[in-house]
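In structure tokens below, several structures.
Each value in this text was obtained by applying a stated rule to the coordinates, not by laboratory testing. Bear in mind the structure is a predicted one, so any value in this text is a computation, not a measurement. Cβ atoms are built from the backbone, for glycine too; each structure is taken alone.
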Structure P
């Protein structure tokens with residue numbers, strides 16, 4: 001996930017420029033536009049929808065599955081994203097390109113004001129990228145299996161979004177914030193899930 005020739009351009013501007021360009025906005029297109037950062041960019045965009053406290057009619061589960069598949073490729077060290085053609089050519093949709101991505105760009109711009117390269121040498125290590133991939137798989141799974149209609153899926157999804165932003169900005173501090181959010185979200189899901197199971201067992205035991 002090393003920087004490319006566009007690093008002097010803020011990532012938020014690159015994202016908005018891609019959005020404003022002509023042509024369809026597909027998941028596969030991210031690989032071409034964002035090069036080595038495409039893994040983090042793709043997972044950030046895919047997990048942003050589950051991170052919103054909004055009903056998604058099941059679309060978030062599809063995005064979580066695709067994000068987990070991309071994260072698995074980080075684990076094994078692929079240099080470019082592989083997806084089935086059906087997913088690769090899938091457009092992100094009007095809700096993402098017209099509403100969600102502009103919101104993402106504004107949030108990223110806020111982070112860019114305070115972010116600076118910190119610990120980039122660690123974030124770029126091959127073994128560390130594999131660990132990040134495993135963590136992102138776990139967060140995508142936690143978001144997918146969170147109790148329905150509880151809103152708890154937003155926390156691991158938000159953690160994944162901020163982790164990916166830390167990778168894109170090369171800032172270990174932002175990455176750590178995302179990791180804390182993700183761990184807190186998973187802990188909350190497990191704790192409340194266990195309490196719910198215990199309650200149901202007590203009612204019917």
Structure Q
């Protein structure tokens with residue numbers, strides 16, 4: 001049985017379908033209506049090695065907030081479902097990713113105890129049609145619905161596009177490491193369970 005999931009979520013603000021295959025080959029099929037966000041989710045798919053399908057029909061006439069946050073919620077739910085009990089995985093992952101002048105860092109624990117520490121400063125309100133502040137909103141929604149303790153930090157950087165992309169790619173590489181099977185089938189925990 002593969003580590004995959006499909007989740008659909010519909011509210012008055014968004015209609016979202018996410019399909020996730022953790023043991024894929026990094027094939028993205030993304031359409032959220034927000035070009036830069038599609039670019040970030042594509043990077044997440046390619047760099048994690050996860051096959052990721054996302055369709056989001058959101059109230060972009062308002063702004064992108066509901067679409068980005070709700071995709072984070074739905075992707076987090078799909079991630080949790082695809083992992084199941086979380087037994088037999090490496091559990092922890094971390095990665096530094098340079099993107100030109102920017103350096104992003106991610107450390108995470110697929111612990112079942114959701115938490116987010118986010119430390120990045122943006123200069124501009126928007127990157128294309130994407131509000132810069134939505135990166136933190138996406139990461140929070142994803143972490144809390146996936147059951148991940150997630151720490152993200154921009155060590156330094158000036159270009160908001162580069163800073164954001166470095167963080168998404170750092171998340172991707174950390175997730176890839178954390179879901180790697182240990183071969184034991186047991187939870188990596190002194191408690192015996194996660």
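Here the criterion is FRET efficiency 1/(1 + (r/R0)^6) of positions 22 and 182 (r between Cβ atoms, R0 = 41 Å, to 0.05), and among P, Q the highest value is seen for Q.
Using helix-only ellipticity at 222 nm (-39500 (n - 2.57) for each DSSP H run of 4 or more, over all residues; to 500) as the calculated read-out, with -11000 as its value, let me know the right label among P, Q. It must be structure Q, since only it matches.
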